[in-house]
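Okay, got some structures for you below.
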Structure 1
Amino acid sequence: MKKIVIIGLDGVPFELIKDFSDKGVMPNTSQIIQEGDLRCMSSSLPEVSSVAWSSIITGKNPAEHGIFGFTELYPNTYQIRFPNFLDLKERPFWERVKENSIIINLPATYPVREMRGVHISGFVSIDLERSVYPKELIPKLKEFGYQLDVDSEKAHHSLDLFLEDLDKTLEARVKTYRYLWESYKWGIFMLVFTGTDRLMHFLWSAYEDENHKYHQQFLDHFRKIDEVIGQIHNRLDSNDLLIILSDHGFEGLDKDIYINYLLRKEGFLKFEDTQPEWRNISSESLAFALDPARIYLNLKGNYPKGKLSKEDKEIVLRDLEGLFSSLEVEGKRVIKSIYRKEEIYKGPFLESAPDLVLVGEKGFNLKANIKAKNLSDRGVFTGKHTQDNAFILVNRDLLESSSKKTSVFDVAKIVIGSAENSYSKR
């Protein structure tokens, strides 16, 4: 039986995987590139993991699968909620094939549900009991010292402690993969490394600067992952399918830009008193932002204090597009692209989509943060997400011709097609 293995490297950009493969940091990955097909891959909009991984596992866009970001508002309120796996409106690939699947550390799939095989959800996972199926695995995971995520809070106090926790988390993840690989019957195996995203957020500067204090530790983390990639590659037969991919790309961060601050400053967002709180949004507000840069019009009928009529919607959209397209910080253009929802989404949940989605220019990290006191600043992060330079690597010439750029929406089709082909030949 042909096996299908998917290895996710959260956030890793095409340029980094190629750089490390060319320079010998990731020799096993380099060998697979020589044998197979490495492509740059576009991510979802917005380019956040909850949306991207939901798109990868369903092959659908957000207006079809229903996940538009890490946060949403409860219907007809200004109260923030956090969508989870229960909100996913399309079935993931493992529910659409006949094979048993092992799914480890997949973001945005908490809480897990009954399936054919094993599922351990990734961030944001709150409780181990609801993160593991079947529950009989939990004692073994505790024995391995399994952590649902890296403790990123440590990086705000000590990068050394953060890196120790990063290694500890990776080590337990590897023990878990080896145990499940050998102990369960499966046809599809998916293992996602999310420490890469955490590492690049805090230490992208260590990647770019060879003299950085933590440059070698940055390289070492990818060397350790490459060793696992090599082990898995060696376990596969020539007719097995191996896919290695990221959900979005990464680049250096120069400035955080706070979109709700801009909307307040320009009179699009107003509050009933001096406290910038969601519960205090005024009926005079025309628009607001949810992370990272999703713009929602305060339409009458959609929100408790929505007074904007659908007849005036076009005027406000044009004013916002003008505001965002002209935004500059320190003489640099901030917004790279402005999309209306009809341009990028199609499906039954289009009405729930943001009215505009913004993508930042190089170095600018767009954030909502309704309480921000300035338009821009620079926090502890040195790296940020990008939409246009994720990657996908397949161990054979399987992807479509280069005339059509590969995107996160193509992955599920490859997996399901390969699984059905394998099953039909038995």
Structure 2
Amino acid sequence: MNQISKITVTANRRSYPWPNVPAIAICLDGCEPAYLDEAIKAGLMPTLARIRAAGTERTALSVIPSFTNPNNLSIATGRPPAIHGICGNYLYEPATGKEVMMNDPRFLRAPTVFKAFYDAGAKVAVVTAKDKLRALLGHGLKFDEGRAVCFSSEKSDTTTKAENGIDNASAWLGRPVPEVYSADLSEFVFAAGVKLLKEFRPDVMYLTTTDYVQHKYAPGVPEANSFYEMFDKYLTELDALGAAIVVTADHGMKPKHKADGTPDVIYVQDVLDEWLGKDAARVILPITDPYVVHHGALGSFATAYLPEGTDKEEIIERLKAIDGIDVVLTRPEACVRFELPDDRIGDIVLISTENKTLGTSEYRHDLAALNEPLRSHGGLTEQQVPFIVNRKLPELLTAASLRNFDAFYYAVVAAAQPVH
């Protein structure tokens, strides 16, 4: 660990104690709590079973929409989207009339916890499965001082010291670049985390995976169990190296298909076209990203921009009457309830029920690559996530409303405990 006198680090108006041992937060993308329960029941996760018994276990709530980018940036900043600005993987900019990915740091409105610790003199490591998060998570870090590493599995063979703090992370780890639609992409993250902990010895480290497996396989099936068995082996090594670890997730995952296995979808753009005229409204699906093969851009959260003069209350009531629609709110209502930035949300917000998804127009979704019944996320039914610490934390047990973005706070609280 970097030898610095004990200090308190402040990030986004929250104070974090200085860790005595490395503090690690692990985000298991799409980890519905049942995945862990089933794998433990099958005897495949002995280390996590021991940690759950000897450490601290709670269930936390993710941010809404329960998608990857909003939740990873909430974990990285310790705050909800209203503060950091990342309210989806994808958004519509009314000023430009363009729909764009939210991968660029220009969309980020708050510094990360990593930057705060780095600026205080800490060593920081961040490894993400997909490169779409790398620039956001690494924003504000300097890689020319030997105290920061940030790279993705997906682009691990193109890393440089100037941009990532390490040259060719794939060669350094001795592993080829994994296929993006594979469990290997996440395994690369864990393997890199273990090696970084041994060699780089960061004060703060973040490991975040991909939900390829969770989109395809239900809890308890062999493919899912195999993934969590693999994770447990790396968790064993991280735990044995003395780090304080918080295991959480960005969101859960639910089946979103009919009895015959076909996706169960409400195509909201088609509905609004019928009511208001073709393309008079614009429906945005914030789940959209460059990696749609495993979910077809179908999630449980949508926002819609309505034409001027529309009777919003009438539209809301008509949408609420559709089977499979859970919640419909105006922009102000949604931004208050879900702590969202009001300039990046449409006139209304829709959330579907547990086994339904929301689409734009049917013809716009290519579902040919869905070779398993659809599983997806984005709504309230995917908001519960695991929150497990490999230390006893009595203060965590009394926390009134635990969020997944409390992960780094409790990781450094655990890491600040006296070392025996």
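None of the figures in this text is laboratory data; all of them are computed from the coordinates on show. These numbers come from a predicted model, not from an experiment. Cβ atoms are built from the backbone, for glycine too; each structure is taken alone.
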Quiz item: Of structures 1, 2, which gives 6, 22, 23, 22, 18, 8, 0 when P(r) over Cα pairs in 10 Å bins from 0, in percent, for residues 98-345 alone is computed from the coordinates?
Solution: 1
Exercise. Compare mean count of other Cβ atoms within 10 Å over residues 218-225 across structures 1, 2 and report the one with the greatest value.
Key: 1
Quiz item: For distance in nm of label points 7 Å out along Cα→Cβ at positions 10 and 234, which of 1, 2 scores largest?
Solution: 2
Quiz item: Where is Rg/Rh (Cα atoms, Kirkwood Rh), for residues 146-185 alone largest, in which of 1, 2?
Solution: 1
Quiz item: Of structures 1, 2, which gives 0.8 when distance in nm of label points 7 Å out along Cα→Cβ at positions 114 and 138 is computed from the coordinates?
Solution: 2
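Any idea which of 1, 2 comes out highest on distance in nm of label points 7 Å out along Cα→Cβ at positions 90 and 250?
Across 1, 2, distance in nm of label points 7 Å out along Cα→Cβ at positions 90 and 250 peaks for 1.
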Quiz item: From 1, 2, which structure was Kirkwood radius over Cα pairs in Å = 22.5 calculated on?
Solution: 1
